[in-house]
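Below, each structure is written out as structure tokens.
Just so it is clear, none of the values below were taken in a lab; they were calculated from the coordinates. Remember, predicted model here, so these are calculated numbers, not experimental data. Cβ atoms are built from the backbone, for glycine too; each structure is taken alone.
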Structure I
Amino acid sequence: MTRQSSGHLFIISGVFCVGVIAALTKKALLDLTPIWFVTWLYALSVPLSFPFGQKLFLPRKGKDALFFTIHVLGIALGWFCAANGLKVLDAATATFIGRVEFPILMIISMFFLKEKLGKLIWPCIALSLAGITMLTEKGVIHDLLKLEEGRNLAVFMMVLGAIGFACGEMGTKVLARKYKARAFTFMRNILLLPLLLVVAFAVDGWKEPTAISLFYTGLCGLAGPVLARIFYMEGLKRIPLGHATVLTQLEPVMTLAFVFILGMELPDKKEYLGCFLIFSSSMLLVTGHWIGNRQKMQ
């Protein structure tokens, strides 16, 4: 197998893992609060991600330390907000909303990494906003100002989670080629755990989990913070970021397939158009970005 083929296989394996996560998270949240779900997620991920035979590290150089910190805090914010959104939304709709992560990643990369934004970014943002608007209900401003629990706040939390994940992926983008994937993943997980424990006890106090909720959370921990992170980092060492990003846009389609197979709640008919607009915006943006980079290389 060529280096490029193995890179594509790693990314597709990561897409498969991420596709499972939303469906499993929805089941775990039946018995866990969002903050305790994320805390147990990383508590179970730490031993699962231990990098046997690899030297542990902590990025200390100025730029590496900054982007590692952004990565850690961004991923924590992303998981917490996504868990809150999944409490209300069906798994497939939540994952499609999460696709706004890529336009957001492009924008924050402009500020932190001095990358140029192509002309496609603006129509893509417009498509994403249109899709998100179609997934909300009346009284959005009122619900957000009052922090009224319901669909509108859940959609907002998913968008906020996408911002967190985008910050996390920017850190991955900078550090992926410098550090071993399993050691990087383990250090990220073990640093997040004490922070999450403090927040969980402060917000909800001790909540004893059920065996079934821990089972689903453990599967999420294996699929997301461990396997998906390792697969994506290994893939990014073998193929260009543009190739990988095109493939990762298939994550919500994978989630939709799993939700259908497991007989879980599917989006309403009227929600499919909003999901399609968001999905189209991300696919248009990554495909245009990829084609533009290929033309420059030629």
Structure II
Amino acid sequence: MTNEINNIDLIQMIKSLDNKSTKEDINTVINYDLKQLSPNLKVGEEQHSIKRFLKYKATTKGNFEPDATATAMNFLKHVLALELSINEDEISVDDKRGLSFEVDGKRVWLESDTMNSFWTTYKSAITNLLPDYKQSCKIADINTSKAMVKQMHKLIEGYVVFDLNESNSELDKELQLFATLTHSVMNMVLVPRNFNRARLAKTNDYWDLSLMLLNTEEFNNKDSNYVWYLNNLDKMMIEDCFNGSENIDNVKVLFDNHGFASENMLPKTLEEITQCVSSINTQIQLRGLRLISLINPNCEAVCNEMIEELTK
């Protein structure tokens, strides 16, 4: 597991809720950003969610990964035990992000992953929606012929010229929420071992495309871990990622025409980016409410009320 300054017990935080808990109490858990646990105080103490993400991206260099922290792994292990109706001690933590357990005498190996990543969509937003992206880069001394991710410190220092709030305030609010939720445990899921890295280049870390990828010939029968996973999608608490039943053929796309073709993989227009970010935020929030209800049925009533509001 990666370094973190504290191990936040989110399970206990959820169990401390009750039928008198408010929506604000519930959202405090859902919106807990694991980047706040970064050993780099410049990251953890940053209050602006997008700047916090950018600082995390600029300074982490692989030694702090929110979805491989003890906080995330303990949460995922607890949820998996509840879904499989087994004891937590029957699940082994095998490396910094791996979990395994036995089914019918055979070992199943899974690993943690972040369902939807913030950076790709955010970069598309500033590239396509700023009134003059190239001029903003020039002011910030960013070389547009080089990878933006390698010039992150300049993006942070020149953030004011990349701020979308003035031109697209509603989208900016959604992006700020996404920058937080991307590293909430509610956006973290178990996947078959080695799928974490395998899906990146093929899906840009979009979860709808990742689910579709699992159903391709390359992956649907890759090994016993993938077979078990596809047969047990209902144990992953991802029902809101489907249209109807949790069937791999019913994946709900994050924006219209989203697909594997290069021209359809990234949202580019204001409408596509807004739809994409809003869909992701809603799916994470819905999943969070269902996870909280699973862990602590005492707050099921308020969670159901919030689910109804989100799905109107």
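When distance in nm of label points 7 Å out along Cα→Cβ at positions 73 and 153 is compared over structures I, II, which one is greatest?
Details: I: 2.5; II: 3.1.
Top value of distance in nm of label points 7 Å out along Cα→Cβ at positions 73 and 153, among I, II, belongs to structure II.
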Item to check | Which entry (I, II) yields the derived value 1.2 for distance in nm of label points 7 Å out along Cα→Cβ at positions 89 and 281 | outcome: I
Next on the checklist: To test your reading of the models, identify which of I, II gives 37, 15, 14 for semi-axes √(5λ) of the Cα gyration tensor in Å, for residues 33-192 alone when calculated.
Outcome noted: II
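A value of 42 was derived for relative contact order in percent (Cα under 8 Å, 6 or more apart); which structure in I, II was it taken from?
On the way: I: 42; II: 23.
Answer for the origin of the read-out: I.
Thinking of I, II, which structure, once helix-only ellipticity at 222 nm (-39500 (n - 2.57) for each DSSP H run of 4 or more, over all residues; to 500) is computed, gives back -25000? Spell out each step's value before the answer.
Details: I: -25000; II: -13500.
The correct label is I.
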Item to check | Ranking I, II by distance in nm of label points 7 Å out along Cα→Cβ at positions 9 and 257, the structure that comes out highest | outcome: II
